[in-house]
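None of the figures in this text is laboratory data; all of them are computed from the coordinates on show. These numbers were taken from a predicted model, which means no experiment stands behind them. Cβ atoms are built from the backbone, for glycine too; each structure is taken alone.
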Structure P
Amino acid sequence: MSPFVFRLDRFLKLRKHAEQERAEALGAAVHAEEKSKADAEAKAERLDAVADCITTEMNTVATAGALRNLGLVLGAAIAEADSAKGEHEDRKRATEQERERWGKARVERRIIERLRTRRLNAWASGAARAEQKEMDETASRIRTATGWGT
């Protein structure tokens, strides 16, 4: 009896490898998204702290230069917070794209695995039929040779 041979084994290995690469890329994207989220939250907290400082300073007498500097600091804090928020949104989109790519790679691998399973089952069924046929022929020859069962 011939052993089971699946001619697409190399292709299946390539699909498994591609899925693994996509999973690694997804992990990196998730890590980058979490890092950008933490950065955005930190920048938002800094903006809140600057705003609190400015409201505290508004109750005191300040020079025009000090007010100008507070305005510049506030503007910079707003720009940093907006930039960090935008980067986080970009990272979220990148993570979703990587998740979709990983899902597609996973589906492609599973399709080949299902095909392999079906072919293995068909081979096993055929092998079982061939073995049964061989056993029946052997039993028939033995009965004929010994005259048993007549």
Structure Q
Amino acid sequence: MTDQVQLACTVSSLDPTAAVGLEIWIDDTQIYNTEHVTENVNFTHDFADADGDHRLRFVMKNKTQAHTTIDEAGNILSDCRLCINNLSFDEINLGQIFLEQAVYEHDFNGTADNIKDQFFGEMGCNGTLTLEFTTPVYLWLLENM
């Protein structure tokens, strides 16, 4: 029998009235989907700890220009963003590893070319945040801590 690893995180919206959606994927399997993050999502999911390369992806969707308020000078006055906090494997918080290794790919909601950006804990544009990791997870954690 293959051991299991528990993935856990909290996702929240800085503007729960904005109908911004979220998908969570491991490899090619969607493990969470909502069209509107209205309250904190305390997410957990168990997956096999068998040898392999994996991709954890968070997809922000449905954000429109109406979800951002900008003044005449171009300053953002209010904005809807999704915050991803306390990402852990088996209750080991990834913290800095997550921030350093995750890649946030987006196109500024269709206003610019697609870029691969650093992640600072918040997704402000429709796009995909990807963390690549290997299993067994404990070996990956030891190599990256």
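Match the computed value 0.00 of FRET efficiency 1/(1 + (r/R0)^6) of positions 9 and 65 (r between Cβ atoms, R0 = 30 Å, to 0.05) to one of the structures P, Q, and report its label. Kindly include the intermediate steps, with their values, before the conclusion.
Working: P: 0.00; Q: 0.60.
Answer for the origin of the read-out: P.
Looking just at mean count of other Cβ atoms within 10 Å over residues 57-64, which of the labels P, Q belongs to the structure with the highest value? Numbers along the way, then the final one.
Numbers: P: 9.0; Q: 19.5.
Result for mean count of other Cβ atoms within 10 Å over residues 57-64 over P, Q: largest is Q.
Given 0.05 as the derived value for FRET efficiency 1/(1 + (r/R0)^6) of positions 33 and 121 (r between Cβ atoms, R0 = 25 Å, to 0.05), which of the supplied structures P, Q does it correspond to?
Values: P: 0.05; Q: 0.70.
Working through the options, I get structure P.
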Exercise. From P, Q, which structure was log10 I(q)/I(0) by the Debye sum over Cα atoms at q = 0.18, 0.25, 0.29 Å⁻¹, for residues 25-80 alone = -0.79, -1.10, -1.27 calculated on?
Worked result: Q
Problem set entry | For 43 (relative contact order in percent (Cα under 8 Å, 6 or more apart), calculated) the corresponding structure among P, Q | P
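helix-only ellipticity at 222 nm (-39500 (n - 2.57) for each DSSP H run of 4 or more, over all residues; to 500) was computed and gave -33500; which structure, P, Q, did it come from? Let's see the in-between values first.
Numbers: P: -33500; Q: -2500.
This figure was derived from P.
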For this session: Given a value of 30, 16, 13 for semi-axes √(5λ) of the Cα gyration tensor in Å, point me to the structure among P, Q it was derived from.
Result: Q
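Here FRET efficiency 1/(1 + (r/R0)^6) of positions 49 and 129 (r between Cβ atoms, R0 = 41 Å, to 0.05) was calculated and came to 0.95; which of the structures P, Q was it taken from?
Details: P: 0.00; Q: 0.95.
Traced to structure Q.
One of P, Q was used to calculate distance in nm of label points 7 Å out along Cα→Cβ at positions 89 and 105, giving 2.8; which?
Working: P: 2.8; Q: 2.1.
It must be structure P, since only it matches.
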For this session: Could you figure out which one of P, Q the value 2.5 for distance in nm of label points 7 Å out along Cα→Cβ at positions 41 and 73 was computed from?
Result: P
